[in-house]
Structure I
Amino acid sequence: MSDLIDSPAEGENAPEFSVSEISGALKRTIEGAFGRVRVRGEVGRVMLARSGHLYFDVKDDRSVIAAVSWKGQVSRLSMMPEEGMEVVVTGKLTTFGSQSKYQINVDDVSVAGEGALMAMLEKRKKLLAAEGLFAEERKKALPYLPEVIGVVTSLSGAVIRDILHRLRDRFPRKVLIWPVAVQREQCAPQVARAIEGFNQMTPGGAMPRPDLLIVARGGGSVEDLWGFNEEVVARAAAASEIALISAVGHETDTTLIDFVSDKRAPTPTAAAELAVPVRLELLVWVDEQDARLTRAVGNSVGQRGQRLRDLSRALPRAETLLQSPRQRLDEASDRLPRALEAGVQRRRVKLSEASGSLRASTLMRMIDTKRQALGRRADRLRPDVLLRETARRSERLEGLARRLEDAGQRRIDNSRERVDTLERMRQTLGYTETLARGYAVVRGDGDLITTVKGAKKAGQIEIEFADGKVDVGVGNEAKKTVKPAVISKDIPDQGSLF
């Protein structure tokens, strides 16, 4: 800070600094004195801003240090800090002049001890189990003999060689390999993208979609296998539409992907054994089934042949079966000529009877009967008969006309009487009848007046009584004019409505 010390003003002992000068001097002093440091503590509040920057606190039982990781640093962190986790953060100590505080710019975060890792793993297991991702009913059955198998692992390890060798020995299948990092910070995002990428392939496309996925890695420490404990990997495996086998670590190693996968294999080699059956065993089984089928068909054919022979011995001979039909045929052939002669005789008798009924006398009687009926119909069509019928119908029509006229007149009289009754009712309900009982209607300037105040405001008022109207001036001057009543109590003759 010696470069900021100016000569004191005259009469003063202390130098004078600006706010920015003192803030910059403190920043250079802290960064120069500490540089890059490693700090161990418990993670406090964690906030991921929209800009992609990560802000969190590192604290112990007495103090708190603010920590920040810029957007480019967040993507390179080996793990994301979570509240309550004990970590060791590495970064550069600096200041934030806008808020007069110091902070550490973190570019690496690691868990402080295996106990903290296990606690964090247990917390994630409870969270995913509460969402139902470990439920047995959501796990898919493995295909018996997949055509294409997708393998997510590293190309540099012995795992992929063990899987390919085991598949070749048991049952050769097409294998698609998606190379990924199997440890450190790139492991989790690459494994998650590989699972999602296999699921996005089109079935039957140029690059065929796998029927089964194997996520594999060899053994290692908890830190080495930690990428398969990340939540992003577990959720990607749970969301996979393709059946998935997890083969991470040795038999004693357990990761989160083992709980969400459809099947867990203790080793990568065991995963290959779960993926396909043994081809030679299938061939032996097919041969055994073929032999069993051949024996079963032979035995069935032999049994049915023996049964057919037994049934044939129980059947009668053909000559015996034809004896009765032949005898019935002979009897029918003997009866047929006699039946034909009897039928012809019966029809000859019926013909004779019908021809006898058609003699000339019978025909003449039928003609006379028809002629008499025709004469009766002709008598009804004579002119005098028609005139009498016409006169009778005319009288009936005149009677109907008179009845119709009488009914119309009665209808008109009834309607007129109803109209008269309604008019009398209207007169009774009108205000003129009220005037006859001693009341009057007061109007001023053409409007109806109902209050004293309204009468005082009017220049001239008109009072209507039952027998006429009177004009009265306001005040002592009163001009009285009697006008004839405009309402007559006589009901005018309205005439006929028809």
Structure II
Amino acid sequence: MSCELKEKERAGVINPIFTCQPCGAQYASIGIKDCIGIVHGGQGCVMFVRLLFSQHFKESFELASSSVHEDGAVFGALNRVEEAVDVLLMRYPHVKVVPIITTCCTEVIGDDVDGVVRKLNEGLLTEKYPGREVYLIPVHTPSFKGSMISGYDVAVKDFVSYFAQKGEPNGKLNLITGWANPGDVTELKQLLAEMQVDATVLFEIETFDSPLMPDGNWVSHGSTTIEDLKDTANALGTIALNRYEGGQTAEFLEGEFGIPAIIGPAPIGIRNTDTFLHNVKKLTGKPIPQSLVQKRGIALDALTDVTHLFLADKKVAIYGSADLVIGLAEFCLDLEMKPVLLLLGDDNKSYANDPRIKALQENVDYDMEIIMNADLWELENRIKNEGLELDLILGHSKGRFISIDYNIPMLRVGFPTYDRAGLYRYPIVGYAGAMWLAEAMANTLFTDMEYKKNKEWILNVW
């Protein structure tokens, strides 16, 4: 029995799990109030990312492009940045934060984005927009390395390091949620409210679930303010829920301003939610109230109802971002399930040193594979050609055809999810998230049993 960590053997990618770094930077940017990012690259670098966001959230988001064409790819395209900033500021008088997000083509041709930001600060902003509060922030996210996960991590650090200013202690906790859904942020805020903890949430994206109002539609955007970002340097401490989606920002605040940092684990499942609450208690001194003990008990009761009879020994494949995949795997193990294949969708070499992966290698008592830099062909090939038997797949919507073609039930988790309605409203973190995940996995298996007429008699025990 072994838990093996390895890279995929092929150099090429077939059906990628992730898109590229600029997508992650764009996701971070839409979490900031009065912010519209300019993606310095071809129009597709914005169009297809906006499409992903709109498919997932069923909302519209504002992002801009410098619209680099063939001539810019040959001769350089910094003039496109200058034009884009000018047009953006003219068209949107409320905009204050303008990240300049690089892409593969503009990094390859060597456009000096940092230099053009200095030029604009000294020229255009002082001459045409004097007195206007505008912050131009270069964010380097070349698409030829990393993924949307590392791009998000880079952008969060760039935003915080740009704005953070030491002042008076604010008595707040910094909470870096990582690539979350509105439902996750709502659940996290409720947990903190029950502990009477005030927090600066990076990023505050509850408003991504935008209302239809009598006076017209909203364009969705986050509500983290410039003041919130500045005040991160004055917090009691920082909790980054995900090691690879905000972890380096927590380390920056600790190194630069002495803000104590705790990185992970993502509060997926009972065990990790317990750890999260104890970490909050450690940093703030606030006790864990009886109301949360009761919510924990309700969640445990719900999990007990489905675990041993329906979920135990079910073989699961999980794909997506490392923090999500590892958190889901730990939760599945707690539910007596067997995650047999974990697919981590980018090329982060530090996965080999992740203590959570080392713990899996030391403690798993059956055969498990963890594939770095994986794509979805790794999943399909094992099912199609290597005889991998699965009871359930956990991952985002891009794996749906594998589920369909090989008749394996699948629960949509992660980004993007576009072939199920409203899942972004349901948390996968906290005690409420543990209940939803366990019951959703059980219901997915129940539906499959009925569809295949396989052991549906088991349901009669209820």
Structure III
Amino acid sequence: MNGGRIGPKDLRTLLGEWETDGQSAYHALADRIRLLIIDGRLPTRTRLPAERELADELDRSRTTIVSAYRALKQTGHLVSQRGSGSVVALPHPHDRPGALPQPAVVDFARAAPAAISGLETIIQRATANLSGVLGKTGFDLIGSPTLRERIAHHYSARGLPTRPGQIMITLGAQHAIALIGRTLVRRADRVLVESPTYPHALDAFRMSGGRLVTVPVTADGWDGDRLRDAFERVRPSLAYLIPDFQNPTGASMPPAQRDDVIRYARRAGTVLVLDETTADLDIDRGWTDVPFAARADDHRTVTIGSLGKSVWGGLRIGWIRADDDVIGALHAARAAGDLGTPELEQLVAIEVFDDYDALVQRRTEQLRHHRDVLVRELHERLPQWDVPVPDGGMSLWVGLGAPISSALALFGLTRGISLIAGPRFGVDGAFERFLRIPYTGRSDDLARGVHLLADTARSLPALPAGRAPQLAEVV
């Protein structure tokens, strides 16, 4: 959609439940479009529908649409271009005359913890081996043989026999997903995704030309009948699933249901792409399982892993585990987007795997404490919200009881809190009644964040229009 045009029907879908009590229609519409721009659902340079077209679609007066567009132009979120009409822009907040200074922000937008303690020592240990890599070119589309051996051993020890040749090192999990989309998805292929799910996976498969088909997942898990029906009815070419501590719901797929999914995928001829970036973050689930692909026998699976959640997001190391032919296809396609993973970061990752079990245990103990702090604060300050307690992962998928997620995200920064609206995790404007709240920050920030969140929720009817949060990336 970047640089293209969005039609009035598609925009109406993205808008979802945009009207709010106590706010004029044009202010509410401008606020909702502004949020769609801020969180990336309306990319910059996208041309919006003409005022009359949108007025007809929304059953509103043309004056309402004109006023909303004018408000967005005043804040720099729309610009007028001759021959193109109103085009999406993303201004820097300090570029606007009279822009108010932004308060110190509690980040509830990113499910990304700080580096795990002990990583500094590992980095120092890794740099002692610099001479071994400085003689290389630094351009390698597959990855360090030593690191691939470590990752292969990690899978084999968990019950999934793996050779180093079945591993490709990537620039994190998001890069892996995008590369898989570019390589395995052809235009108009049907791609099965969970709803809600990781937003950048949706973006990657859309950009690859995939037609997204959704299956619902909640904090209680997957609807088995809907899952089976989707495979049988749609016969997707690819299915992207997060089976362990799903992002954002925190659900884990039971072993018997994993067997069902493999059976459905085999019948439909579907490639299973399994995002296991949170699989090691088991706080208190009470059961363990082999990697999903270990259950698949000879069925084609592609597994994604990463050190971003367990160790540190700043260590841009992810990987793809797949059959030789898939790795070969990924290798052939990769050079169009990048020229390989940095050697220095791979050196650090090699050392990380020497201490991996201890690091993961340290991370899960930290997450347990932070989860309990966040749950306690939410129960105390927002008792009317539905707060499920996940047994792993990094975030809560909170039920708000009202369609206010986008309003909370839009106005949160006026209270000093950064949020991602629930609809960002879906494909059709749904999830206005949900909010993902990560528990990856420090305990004092979690407590302060919930205080600010409660303050924002109480103040929604009185909040002014026109304040623009900064863009936040979803992780």
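Only the coordinates and a few stated rules stand behind these numbers; no lab work does. Predicted model, so just to flag it, every value in this text is computed and none were measured. Cβ atoms are built from the backbone, for glycine too; each structure is taken alone.
Across the set I, II, III, FRET efficiency 1/(1 + (r/R0)^6) of positions 284 and 436 (r between Cβ atoms, R0 = 30 Å, to 0.05) reaches its highest value in structure III. Tell me which of I, II, III gives 2.9 when you compute distance in nm of label points 7 Å out along Cα→Cβ at positions 20 and 164. Source structure for this number: II. When volume of the Cα convex hull per residue in Å³, for residues 140-267 alone is computed for each of I, II, III, the one that comes out at 119 is III.
Looking at structures I, II, III, which one was FRET efficiency 1/(1 + (r/R0)^6) of positions 52 and 212 (r between Cβ atoms, R0 = 35 Å, to 0.05) calculated from, given that it came out as 0.70? For FRET efficiency 1/(1 + (r/R0)^6) of positions 52 and 212 (r between Cβ atoms, R0 = 35 Å, to 0.05), the value 0.70 is produced by structure III.
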